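These are the structures in question, set out in turn.
None of the figures in this text is laboratory data; all of them are computed from the coordinates on show. Treat the numbers as computed from the prediction; the structure is a model and nothing was measured. Cβ atoms are built from the backbone, for glycine too; each structure is taken alone.
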Structure 1
C-alpha cells in the first residue's frame, strides 16, 4: 500500500480507501455482517486505513459493519469517515444534526469519528442553511470541541465553481468529489483544495463500473484510449498529485486483493 499526506491534517492516508456503500446485504436489505466484516478486515490487513460510509448507507447498517470490523485493530491507526445530509432548514438544525450524529456514534460503537462530512453539500445549502445561527455547522463544531469529531468535511456533486467556493471558505479539512478519466470537470476544484491544504478523496474512480467492464476493455469517449483494467482507471486518479485517496466500493474479496495490489505498485500513467 502507498500512502500520501492528507492535506494539513498530519495524517499519512492510504491511497486506496474502502467505500462501504456496496457491502454485501441480506434479503432484508441490511448488511450481511458475516460477509462484510471479513471483507473490511481484509482491506485493513492489506493497508487500507481510510473507510468511508454514510448515515443512510444500507439503512444505516453499513456503519454498524464498519464499527464491528475495526474493533480488531488499533483504532488510532484507522480513519473513519461518514456523512450526514443537510439539505433544508428542517434537517439542518443543531438538534436534528446532533440526533443523527449520536445515532451513528452508537452504530459505530466508537468514541469519535475522524471525518464527519456534510453529505452532498451544495453552495446554496452552505450559505442558506449550514452557516445560519443554530444550524448544523455550529453543531459539528461543538462535537469537534467535545472530542467527538476530529475533522469537519464535505462531499459534493455541485458544479466545480461552487465546490471551489466551499473550499475557499476555509471551514473544511477535506472533501469527497467525483473524478475519473471520463469525468474531469472537478480538476480545478481538486487543485484548489490541495492548494488550500485539504485532503482530497475521490468517489467514482472507475465511473460507476463503466471503466471496469467484464471484458476488461473500455474505449474512451473520443475513441482514443483503451482502458483495459480497473487498475488503469485507479492509476489515472492516483496520477493526479492533488488527489489523496481514491475510494473503491468493494464487495468481493477478489476486488479487494486486486485493488490493493494496484495501490501497492509503483508508477503511474505516463500520459493523461
Structure 2
C-alpha cells in the first residue's frame, strides 16, 4: 500500500455527491435524536434521566452510536460497487499485487468513517448545548467527559465502516450485503439480547461492544424491564474497544484475503 493509493480511493469516494447527502442525513438524524432524548426525557413514561445528569448525557450521546450503521453501509456500498461496476478489475490489473489496492481501500474508508464520526459528534455536541439552553439547565457532564464520549462514538463509526468494507468483500451482491449487515446490526443483536441463556454472548457482539465502549445501557435496561430477563453485564469501555478492534482486524483480513484469492476479471 502507498499513500497515493489511499488518496486515489478517497478521491474516488468524493467524486459523487452521495457523500454529502449521507453526511447531511447523519448530521440531521444525530442532532434530532439527541434533541429528542434531551427535550423529551422529563416527559417520557417512565421518565428518562435528563441531560442535567451524567446518566442522561451518556444516554443522549450513546444513542448516536446506533447510527454507526450509516458509515457501515457506506463501507459496504464502497466495496460492492467495485464489483458491481467492475471498476476493481482495472485497478487490480494496474498494480503487481492486489493486496495493496484492497488495504488502501480499507484505510481510506477508515478515514472516511472517522470523518462521518466527527460530523455526528459535532452535531451531538451542538444539539446537547442547544437542548440545555432551551431547558435552561446545566449539562450533567463536563466538557472533557463529553469530549471523551464523543471520541468513542468516532471510534465506533470508524470500526463499523471497516466492518462494512469486510462484509462487502465477503458478499459481493450489493443489496444482499446491505441486508446482511443491516440484519446483523439491527436485528440479530437485539434478538439474541432477549433469548435466555444465549444473551450472554451479547457483550461480545458488535452492538454489545459498542454499548460498552459508549457506556450506553438504555437498550439492555429496557429489554430487561420489558421481558423480566436478567441482562448480561456489559464489558468495560476498554474491553469493548478491544472487541471492536478485533472485529476491525477481522474485517481487514476478510477484505484483503478474499479479493486476492477470487477471480474478478
Task: Identity of the structure behind -9500 (criterion: helix-only ellipticity at 222 nm (-39500 (n - 2.57) for each DSSP H run of 4 or more, over all residues; to 500), calculated), options 1, 2 - done: 1
Task: Origin of the value 20.1, where mean count of other Cβ atoms within 10 Å over residues 37-44 was derived from one of 1, 2 - done: 1
TODO: Given a value of 26 for relative contact order in percent (Cα under 8 Å, 6 or more apart), point me to the structure among 1, 2 it was derived from.
DONE: 2
Open item on the list: Ranked on mean count of other Cβ atoms within 10 Å over residues 133-140, which label among 1, 2 comes first with the largest value?
Closed with: 1
Open item on the list: If mean count of other Cβ atoms within 10 Å over residues 189-196 computes to 19.8, which of 1, 2 did it come from?
Closed with: 1
Open item on the list: Quick check: 35, 21, 14 is what I get for semi-axes √(5λ) of the Cα gyration tensor in Å, calculated from one of 1, 2. Which structure matches?
Closed with: 2
